[in-house]
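**Student:** Structures are listed in the sections that come next.
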Structure 1
Amino acid sequence: MTAPELARQLEALLFALGRPLSRAECAKTLGVSSAELDAAVRALRETLASRGISLIDDGRELELRTSAEAAALIERVRKDEYAREVGKAGLEALAAVVYRGPLSRAEIDFIRGVNSSQTLRTLTTRGLLRKLPNPKDERSFLYEPTTELLAQLGVAHQDELPEYETVRAKLQKLEEAYRAAEAAAPQTDAV
């Protein structure tokens, strides 16, 4: 595969995942050597030079971001976004993370019963949640509340939230009951 073809694949990968990827993860996913990845990075950077997107490369991770030239526009759009309420989806995700977190996106999806990707992206962009590496799965992140969220809620620490310990204890019991029911369910073998 040529460097421009590989650059298109890299751009699609970074765009689709919407998060930073390590160089090793990019090379593995694309099935290329680090030298081939370097060539693709150079080709993608050249291609993006005339667009509103730039390739961020800190030597370890790669990520697509808006270009510096588009900063004023993006800032205006974000201000408009911040002025809006977080909505029901945002409140559900925030409640799950505050009372049960830190949680992975999959855990939040399970709790809410729907895909939470866009909601989590919005809450992270607003500075209400932060992503941190998941020690159990390096392919995912955990979400936890930020000091900004706690300040907006008027508390200095999560345990100052209304009925914090009571809600956490109830959630723990529900999880244990769910796991027990799941373990007791008859196992069927797929043929």
Structure 2
Amino acid sequence: MPARSPHRAVFLDRDGVINEDVYDPVHDEWGSPHRVEDYHLRDGVLEALRTLQDLGAKLILVSNQPSFAKGKTSLENIHAVAAHLEALLDEAGIHFTAFCYSYGHPNAVVPGYGPPHHDRKPSPYFLLKAAEEHEIDLSASWMVGDRDSDIACGRNAGTKTILVNNPHARHGDGSVEPDHRAADLTHAVALIRARWGRSEC
């Protein structure tokens, strides 16, 4: 029996790529939504994800969610927001192969959530794990995110990378350069579709 061909995947960061960031006046910063009522998809996201699904890509979410570790909200709230996203995707007929969350942070105030972190981006842990479990060809896959840690994660795993514009995201010194830059997820998907259409990774 012939060996099965590896799959192509698109690994996606969540906050700032799939949904809008939320302003936190207590800490004067933008970040992940902590309440379901504050969760809003970015424009065109469902259509973009549906295009990837129609292309046969495995969709895998990879997200750092350190708000509980940093004492900003409860773990129950984080789980509720994650479940809300899954419900929105189910309603739209969009299937993700996996949802991968890392809850730790170097500055954690909650015991047990500080270093070391084997799964927190820029670690490629979740990408390598998915490749093994779901027969994914990382060299033919993409990591899409809005922060340097997303791009470094993809590079560390051997994927191509796209940095999505997010005016609230902080970037480093430019030492981590993406393969492409995109205005939003719709633009990122168009870039991926064009590359795959040319049978290139």
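Each value in this text was obtained by applying a stated rule to the coordinates, not by laboratory testing. These numbers were taken from a predicted model, which means no experiment stands behind them. Cβ atoms are built from the backbone, for glycine too; each structure is taken alone.
**Student:** One of 1, 2 was used to compute FRET efficiency 1/(1 + (r/R0)^6) of positions 126 and 182 (r between Cβ atoms, R0 = 41 Å, to 0.05), and the answer was 1.00. Which one was it?
**Tutor:** Numbers: 1: 0.75; 2: 1.00.
The read-out was computed on structure 2.
**Student:** Output the label of whichever structure in 1, 2 has the greatest value of Cα Rg over 2.2 N^0.38 Å.
**Tutor:** Numbers: 1: 1.27; 2: 0.99.
That would be structure 1.
**Student:** With relative contact order in percent (Cα under 8 Å, 6 or more apart) as the yardstick, tell me which of 1, 2 scores highest. Provide the component values of the computation, followed by the final result.
**Tutor:** On the way: 1: 13; 2: 24.
Result for relative contact order in percent (Cα under 8 Å, 6 or more apart) over 1, 2: largest is 2.
**Student:** Where does the value 1.6 come from, among 1, 2, when distance in nm of label points 7 Å out along Cα→Cβ at positions 62 and 118 is the thing being computed? Please report the intermediate quantities before stating the final value.
**Tutor:** Values: 1: 2.7; 2: 1.6.
Structure 2 accounts for this read-out.
**Student:** For mean count of other Cβ atoms within 10 Å over residues 46-53, the calculated result is 19.5, so let me know which of 1, 2 that is.
**Tutor:** Numbers: 1: 12.6; 2: 19.5.
Checking each candidate, the match is 2.
**Student:** For mean count of other Cβ atoms within 10 Å over residues 38-45, which of the structures 1, 2 scores highest?
**Tutor:** On the way: 1: 18.6; 2: 16.1.
Evaluating mean count of other Cβ atoms within 10 Å over residues 38-45 on every structure, the highest lands on 1.
**Student:** Taking distance in nm of label points 7 Å out along Cα→Cβ at positions 78 and 102 for each of 1, 2, which is largest? Before the final figure, lay out the partial values.
**Tutor:** On the way: 1: 2.2; 2: 1.2.
Largest one: structure 1.
**Student:** Just checking, which of 1, 2 has the largest value of FRET efficiency 1/(1 + (r/R0)^6) of positions 30 and 110 (r between Cβ atoms, R0 = 35 Å, to 0.05)? Each step should come with its number before you reach the end.
**Tutor:** Details: 1: 0.70; 2: 0.95.
Comparing 1, 2 by FRET efficiency 1/(1 + (r/R0)^6) of positions 30 and 110 (r between Cβ atoms, R0 = 35 Å, to 0.05), the maximum is at 2.
**Student:** Now for a separate question. Match the computed value 19, 13, 9 of semi-axes √(5λ) of the Cα gyration tensor in Å, for residues 14-69 alone to one of the structures 1, 2, and report its label.
**Tutor:** Working: 1: 19, 13, 9; 2: 26, 13, 8.
The read-out was computed on structure 1.
**Student:** Still on this structure, I have one more. A value of 4.5 was derived for distance in nm of label points 7 Å out along Cα→Cβ at positions 6 and 94; which structure in 1, 2 was it taken from?
**Tutor:** Numbers: 1: 4.5; 2: 2.6.
It traces back to 1.
**Student:** Work out which structure the value -9500 belongs to, where helix-only ellipticity at 222 nm (-39500 (n - 2.57) for each DSSP H run of 4 or more, over all residues; to 500) was derived from one of 1, 2.
**Tutor:** Numbers: 1: -18000; 2: -9500.
Considering all the candidates, the number was obtained from 2.
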